[in-house]
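Please treat every number below as a calculation from the coordinates, not as lab data. If you're wondering where the values come from, they're calculated on a predicted model, not measured in any experiment. Cβ atoms are built from the backbone, for glycine too; each structure is taken alone.
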Structure I
Amino acid sequence: MSLLLAGAYAPSESLLDSFDGVLVPTLLKIAFITVMFLVVPLVGGYLEHKGMARLQARRGPVEAGPAGSLQLVADGIKFIQKEDIIPRAADRRVFALAPGLALVPTLLTFAVIPLGPGLFALDLELGLFYALAISSVSVLGVMMAGWASANKFSLIGGLRAAAQLIAYELPLILVAATVALQAGTLSLVGIVEAQQAFEVPGLGINLWYVFPQVLGFGIFFVAALAELSRPPFDMPIGDSELVFGYMTEYTGIKFAMFLLTEYAGMIVMSALMTVLFLGGWQPLPGVDLPDGLLGTFLGAGVTLGKVMLLVFMMVWIRVAYPRLREDQLQRISWTVLVPLSLLNLAVVAVGKVVVQ
């Protein structure tokens with residue numbers, strides 16, 4: 001357990017730090033995070049539009065850009081042009097701040113997501129803790145939106161979001177702690193590197209953590225869906241029950257910020273699952289990337305490919321399963337996922353001690 005303490009891990013150097021001075025690397029990191037935040041979620045949103053069209057036997061976007069690839073950009077321009085309406089009884093300041101408070105934490109999480117060897121903004125010793133802690137702040141924006149809207153449907157949506165966070169944050173953190181225990185570090189880059197060196201005792205076969213921790217991967221995936229309020233866990237929105245939940249009173253660019261938060265959250269959670277369980281930028285277990293810039297760019301492509309595969313799985317589940325009831329959601333977490341995540345942690349801890 002001493003390996004999990006800050007200071008036991010030596011952070012890796014990013015390629016963005018290879019330039020002299022302080023200003024240029026800082027500007028490059030800001031540009032890297034901004035491009036990741038604005039471009040990759042749009043690709044995930046386009047994948048959702050096209051994937052749902054195929055899975056539901058209907059046409060997706062086809063007019064805006066080649067094969068409808070610029071549809072979300074067109075939607076963004078449309079939202080900017082729409083009138084910004086604030087309800088008369090709403091708390092105007094809180095109502096205006098809520099979308100930003102939901103959006104900014106997701107943006108900051110991209111700072112610690114490693115795309116490839118050396119391709120990341122920051123390699124924090126407590127990177128996993130930072131990512132999970134700051135991503136959970138987004139629910140405050142949702143709660144603020146629900147309370148400030150002066151709308152009972154919005155308020156119920158905000159309360160449901162808070163209940164989901166409390167219920168599903170625990171199994172999410174327990175599974176993440178289990179991976180950190182097996183890797184011996186809380187650094188996301190260090191976890192990827194640990195998977196590259198992980199071999200099955202007695203067999204000498206390199207495997208990703210998804211194989212010994214397939215239960216943990218399943219728990220993390222389900223908990224991530226609930227954290228993002230993605231179907232079948234979209235009770236905070238519940239359009240058949242709550243009009244549109246905490247977003248009911250929002251229009252224009254503020255509404256678009258909430259949608260961008262959801263798509264960016266899908267990318268962040270998929271990236272965390274890629275790093276924790278799927279070997280990060282490693283193409284296959286036991287297969288290393290070439291050295292130099294070629295390996296860096298190939299690694300980025302591998303990471304993004306795995307991320308989009310997980311996003312597609314989220315889309316598939318959205319199409320395939322109906323929305324749960326609120327009591328069913330709570331029951332699944334407290335009576336199923338939490339005990340299983342504790343069991344998973346105990347098994348990995350015992351295995352770690354026995355092997356060492």
Structure II
Amino acid sequence: MENVLFLACIEPDGSLGKTARETLAIARQAAAELGAEFCAGLIGEHCEPGSRTAAAAGCAALYLVEGSAFGISRYATDSAAAEAIARAARPTLVFAPAVSRVSRFIAGLAQRLGGRVDTQITGLAVHDGQLVVDRWFYRQRIEATLTRTTRPWLLTVAPGTMPAFDGDAAPTRIERIAVDLPESLQRTRVEGVQAPPGAGQTVRPDAELLFVAGAGWTKPQRDGQSHVEQAAQLILGFLDRTQASLGGSKSLVDVGGEGQPVLPFLTHLNQVGQTGATPRHPKGLATCCHGEEPHVVGWRFINERRAINLDPNCGWARGKADVLYVADAFAVMRKVNELLGG
């Protein structure tokens with residue numbers, strides 16, 4: 001019989017993040033479909049709010065590793081805490097969110113437990129009592145279904161694959177696990193956090209809208225001149241008004257290396273498609289992008305796609321966008337900003 005463990009690290013405020021709650025939902029689903037025992041394990045400085053959320057999911061047992069040493073992301077302490085939880089819970093299946101902190105130690109945890117790990121899972125099903133999971137490869141161009149007989153099997157769940165769990169608190173058995181941490185495991189220290197100011201933040205994973213800028217913004221316009229400063233003002237004005245997340249096509253991100261004018265706030269962190277990110281936003285608006293297949297692949301998980309392009313025969317017009325506005329993006333976004341400002 002399978003034994004399912006939901007494993008996550010707590011946010012600084014003690015809560016479970018959105019990706020963790022999505023993973024909690026899929027772990028709960030797997031346990032229900034397999035008829036398996038379901039438990040949860042949390043790591044953090046203070047786990048009280050997160051433990052209430054995990055208990056609401058109906059886990060039979062809740063294992064907590066708490067303390068100031070576990071309040072930061074550090075491989076040595078996180079892997080030791082995760083191993084202690086796994087030794088206590090004895091799971092055959094472990095579900096964890098595919099966030100940076102967990103991704104650092106999950107492979108090491110699998111090695112310590114003598115198990116196997118698969119990452120970025122996007123869905124699951126149960127066939128003849130056997131768990132089968134879905135995973136994308138090659139920048140989401142290939143979908144595969146995987147199953148393993150090796151146990152424990154550790155799985156990290158990709159963000160945005162299912163609705164986050166939300167439920168009322170429920171009683172459960174709580175076991176606090178003490179982890180002995182010698183000084184050798186605490187040599188890594190966090191000296192501080194560097195982050196852009198709120199006005200400079202352009203990557204917003206939880207935004208309702210993804211706004212993607214293509215290379216056309218920096219190309220010569222109808223007057224034969226490029227207007228990069230004006231393009232930057234229009235794009236930033238729209239982002240400020242809507243709090244949308246900013247994406248960029250590979251061609252636009254790369255033009256800086258070709259000696260061409262660039263948008264000063266756009267980096268490779270904003271890149272969507274090809275070797276860039278595969279975002280998951282309810283809506284997407286592409287501007288001055290041609291809609292080639294590598295770029296569109298980056299939009300695979302966006303529910304509603306719209307695009308603005310002067311070329312009625314661009315890639316977006318060939319069934320890759322729900323709505324294509326054949327217009328000048330400068331004029332359209334200027335009018336949109338006027339309406340939003342009003």
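Here are a few things to note about the model shown:
- Origin of the value -21000, where helix-only ellipticity at 222 nm (-39500 (n - 2.57) for each DSSP H run of 4 or more, over all residues; to 500) was derived from one of I, II: I
- When relative contact order in percent (Cα under 8 Å, 6 or more apart) is computed for each of I, II, the largest belongs to: I
- Origin of the value 0.10, where FRET efficiency 1/(1 + (r/R0)^6) of positions 186 and 226 (r between Cβ atoms, R0 = 35 Å, to 0.05) was derived from one of I, II: II
- Test item: distance in nm of label points 7 Å out along Cα→Cβ at positions 106 and 242 calculated as 1.6, pick one of I, II: I
- In this comparison of I, II, the computed figure 0.30 for FRET efficiency 1/(1 + (r/R0)^6) of positions 82 and 162 (r between Cβ atoms, R0 = 25 Å, to 0.05) is attributed to I.
- For the set I, II, ranking by mean count of other Cβ atoms within 10 Å over residues 146-153 places I highest.
- Which of I, II leads on Kirkwood radius over Cα pairs in Å, largest value: II
- For P(r) over Cα pairs in 5 Å bins from 0, in percent, for residues 18-193 alone computed as 1, 7, 10, 13, 14, 16, 16, 12, 6, 2, 0, 0, the structure of I, II it came from: I
- Source structure (of I, II) for mean count of other Cβ atoms within 10 Å over residues 58-65, computed value 12.9: I
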